[in-house]
Structures are given as C-alpha cells and as structure tokens.
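The structures considered in this document are given below.
Bear in mind these aren't lab numbers, they're just calculated from the coordinates by the rules spelled out. Just so we're clear, the structure is a prediction, and the values are computed from it rather than from any experiment. Cβ atoms are built from the backbone, for glycine too; each structure is taken alone.
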Structure 1
Amino acid sequence: MEVILAEHAGFCFGVQRAVDTVYEQIENRKSNGRPIYTFGSIIHNEEVVKDLRKRGVAVISSLEEAEVLPEPERGTMIIRSHGVEKCVCERLKELGYEVIDATCPFVKRIHDIVERESAAGRSIVIVGDEGHPEVEATRGWSQSPTYIIESVEEAEKFVCREGEELCIVSQTTFNYKKFQDVVEIFDKKGYNGSVVNTVCNATEVRQAEARELAARVDVMIVIGGNHSSNTRKLYEICRQECQMTYYIQTLEDLHLQLPKSVRLVGITAGASTPNNIIEEVQNYVRINF
C-alpha cells in the first residue's frame, strides 16, 4: 500500500510566524521575567496551545480578563494569528501591556483594506464563517455597516440598500470556490462595489491539491485541530471526492480498519498542524498497513 503526503500540508507562513513569535518571547522572558499571554489561542491547534501552556504562556480570552489582572502582571500580550479588532489593540496598550502583533500578514492586509474602504463610505461584505476569530477581528476594523455572508443561500437573500456601495472581501481560509460562487451572485444582482479576493494563496493551493489527491486515493486522512476552519474546509473538499475520508487531530484519533483492496492512502493537514504530528501519522500508516 502506498501513502501519499500532500506537498502543502502543515504550518503555513502566517502560522509559523505566529508560533515562532511566541517561542521567541519565551526565550526573552529568561532575561526580562515578564509574564506572557496570547490574546485568544495563538493558532487553532490544541496540541500547540497545550505545549505553550506548559511553558508558562497563558491564554487571555477577552478584554475583561486582561483588565482584571493587577498592573504588575500585565506583561507581554501577543496578538493571535487571526488578529483582533482595532479597539482591542488600543485598549491593551492603554492597560499597559507590551503588545506584540503576530497577526498573519495576509489577514492584516484585509484589515487595511476594510479600514480604508469603510472610511471611504463603502459597506463591507465579509465572505466567511460567522463567529470565526478572523472574521470577527476583520469586522472590528470597519467604520461602516458590515455584513457576514457564509453561503450561496445567504448571498441570494442579501438585499443591498439603495445607493449603498459595497466592498467584498473574504476570510483568508474560506473555500475559494464558494467565495467565487458568492461573488457571482452579487455580480448578477448588479450591486455597486468592488471585490478583493483575499483568500490566501496558500489556502487556494492547499485546497486544490487536496481535491486532486482525494480524487485518486482510496482513503484520505485530514489532520488538524477541532476548531480549525481551514482544516474543516479541507475535510469537506476531500469528502466530496473520497467517501473514506477521516478527520483526526492526532494519531490517537486514528482508528482505521482498512479493507485489503485499499492501495492508495492520501494525507493532508491544515495550516495549523505541526509537522511532528503529520510525520507521526504518516509513519504509523506506512508501518501498520
């Protein structure tokens, strides 16, 4: 049996940068002694967050939590890769935290677009998952009405106010084809506005590669955190092409009973999945099947 690992699997640039930032600050703490926090989970991978917690990095989930800490404990606050609302950054600085921004540069680009376009009077349409940290952060950079569209069905129901100009952007990890479908509906409705494709190139490549791989294997394994949006979308894409597609977080979740007819197993992983977990799963499948 052959095991094929997708070429683009595991940490993307933005995730690697964010994780490296935290470990750098852990090293710096040895000399400055300041406590370290991340605002929200630095990335959507429970294993990484667990390791950082062991090293003394605490997760602050809200401004309220940051505000109640006594001043001597207000150390270094690292902004997660998904970014945060503009008002959150400003408030953390007011509270006396040393704020280090580990927002993915591709997400930061969307913040800049939204801030600029909303200041010019355009309403913002974010094509993405309602409630996702990146989407909520992006919404927080808009000065004008902001709409979240998750599906083609929601796009069909959307009604633009008379004379309203729109600027349409996307969550970086959104399904690229779904984004295109939503934009097509807005085009057909004839709404006045502009479209900026902000789906990350790494996401597009990863999704296309996963689709192609899943279409030619007998079994597909998708590795990633339970709360990882980009991993969930990889799973959905692979499941469309390969009925025997499994979504796991670590090797412990892998309970395979493969028929003897299986000849090809494909493996891909979300952008926040560490290489050691991918290698562990890959080696296990190669040895045991």
Structure 2
Amino acid sequence: MTDSTYVAAMTGADRGQGKLPLGVGSIIGDSFSILFRKFLTVMGLSAGPMVLSFLASGLLIGWDMTLQGEPTEFTDISGAFWTKYALVVVVQMAIYGITTALLVQLAYDAKLGSRRTFGQYLSPALSAALPIVVLMIATMLLVSLGSLALIVPGLWLYAVFSVTTPAIVIERAGFRGMGRSATLTKDYRWPILGTLFLVLLLTFVLTFVMQFIVGMVIGAVGTAGAGIVIGIVIMALLQSIALGLSSIAAALIFARLKEIKEGVSVDQLAAVFD
C-alpha cells in the first residue's frame, strides 16, 4: 500500500464506522522493498557496528562462545564470566540501539525517496542512544519474564513495546518511549504480532544459516586467525540483514499507527530530521 493509499484511507473512511486495518501485507512488502533498494546503505550503516559488537564479545567472553555459542570448557562458566557476559550484553545493546536509530531514519528517507548524509543520520541517533539502550534492556527483561511463564505473554509484550525506538528517534519521546509505544499499539497488537512474527521467522532462519556456515568455517580452520575473521564477517553481514529488516518494519509500523490514530503522514514524521 502506497502513501497515497494510506491518505485516501484516512480521508475516505469514517473513524466511527470501524477500525482501519494496519496493513500487514503492505508493511512487510514495503520493508523488503526498502531493504533490497537500500541494501548497500543498510550494510554501510549496520555492518561496521555489528563487527564491533562481535569483536567486543570475542575479546570479553572468548571466540568459542561468540562464534559457536559455548565456552571451551565448562569451568569457564564462573562469576567472572557472567560479569563479562553482562558487559557484552550492555555493549551490544548500545551498538544495536544506535544502529537501529540509524536504520529507522533510513526507512523514512527511503519511503520519501530522499537522501541524507551519514552525519545527518548520526546526530539524532547519538542523542537518542541512552534512552534507547535503557529501554531496550527493560523491554528485553519484560519479554523474557513473560516468556518464562508462557510464550504468548512474551510475544504480546514484544508487540506492546515494538515501536519504542521509533518513538524515541522520531518523536524525541526519551524515556517515555515504552509508554508511547504502549499507547500507539493499543487495539493493533495482534496484527503487529503477526507482522513481527514473519520478521522474527526470517531472523531465525538467518541465525540458523549463520551458525551453520560459521560452524563449518570453524570446523575447517578453527577459532584462530582466518577462522575468527571469516566468522565475524559472516555473522556481521547476516545480522545486519536481520537488524535492517526488523528496524525498517518497526519504523513502518510506527508510521502506520501514527497515520491511523493521529493523521500524521510519513513526510511529516520525517520532517523532524530537517
């Protein structure tokens, strides 16, 4: 569904006669379209940070854990290990948060057909970094706790807070981002969950492929020298694709919710970067 179709739906439908659809198919289709059209830009914005993320992980908790998901020896699982692991999580969240903020802005520019320099992307991303990281960790904890009881509550919470980062980046919501996301997603959480499920499914497939390929590389050359370099490159590229798709989808979901509930168009949202 194009922007003009969205606007037509807004002007031609009586809000009192029923809830406007989220447009899951359109969001998924647009997400893939933007990813493919802006593939090199997505890689340029995210691959470097992903490499830094995996490097930090390898240096702190070891290359076996980073590349294969398990330490060399069971005795490596100690208090010191978990301290380093917690630090890795914080570092990765910081990198993921800033990268997601960059990709959210890219999604709007791609939707409008406009282009910006890296510096124009970076400034809003850095200014939103702290609340994004803190709220990403809070969301992760809530979703994890919800998933411990049953899978569905965890997925439901994921849908509730799915547009937290776009709210922080676009609306400058700061630490109110989770509350803003909860407000915007109300009455649309099942279709949002359906959209995110398709994205998560692809992410799972990419993760499986990544682990399979890296496992083959490690089996052939080991976790030293060339094996580490090849493994990191493969993981960074595939993780960049997954993060790019999920970030673009979140940005488009946010834009659609703003349009449905508040009549705000994509070009009005993107104007905050001018």
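Numbers below:
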quantity	calculated
Parent structure of the calculated result 0.50, given that FRET efficiency 1/(1 + (r/R0)^6) of positions 23 and 263 (r between Cβ atoms, R0 = 41 Å, to 0.05) is the read-out and 1, 2 the choices	1
Structure (1, 2) behind the derived value -27000 of helix-only ellipticity at 222 nm (-39500 (n - 2.57) for each DSSP H run of 4 or more, over all residues; to 500)	2
Among 1, 2, which structure scores highest (criterion: relative contact order in percent (Cα under 8 Å, 6 or more apart))	2
Structure with the greatest value (metric Rg/Rh (Cα atoms, Kirkwood Rh), set 1, 2)	1
Source structure (of 1, 2) for FRET efficiency 1/(1 + (r/R0)^6) of positions 95 and 191 (r between Cβ atoms, R0 = 41 Å, to 0.05), computed value 0.85	2
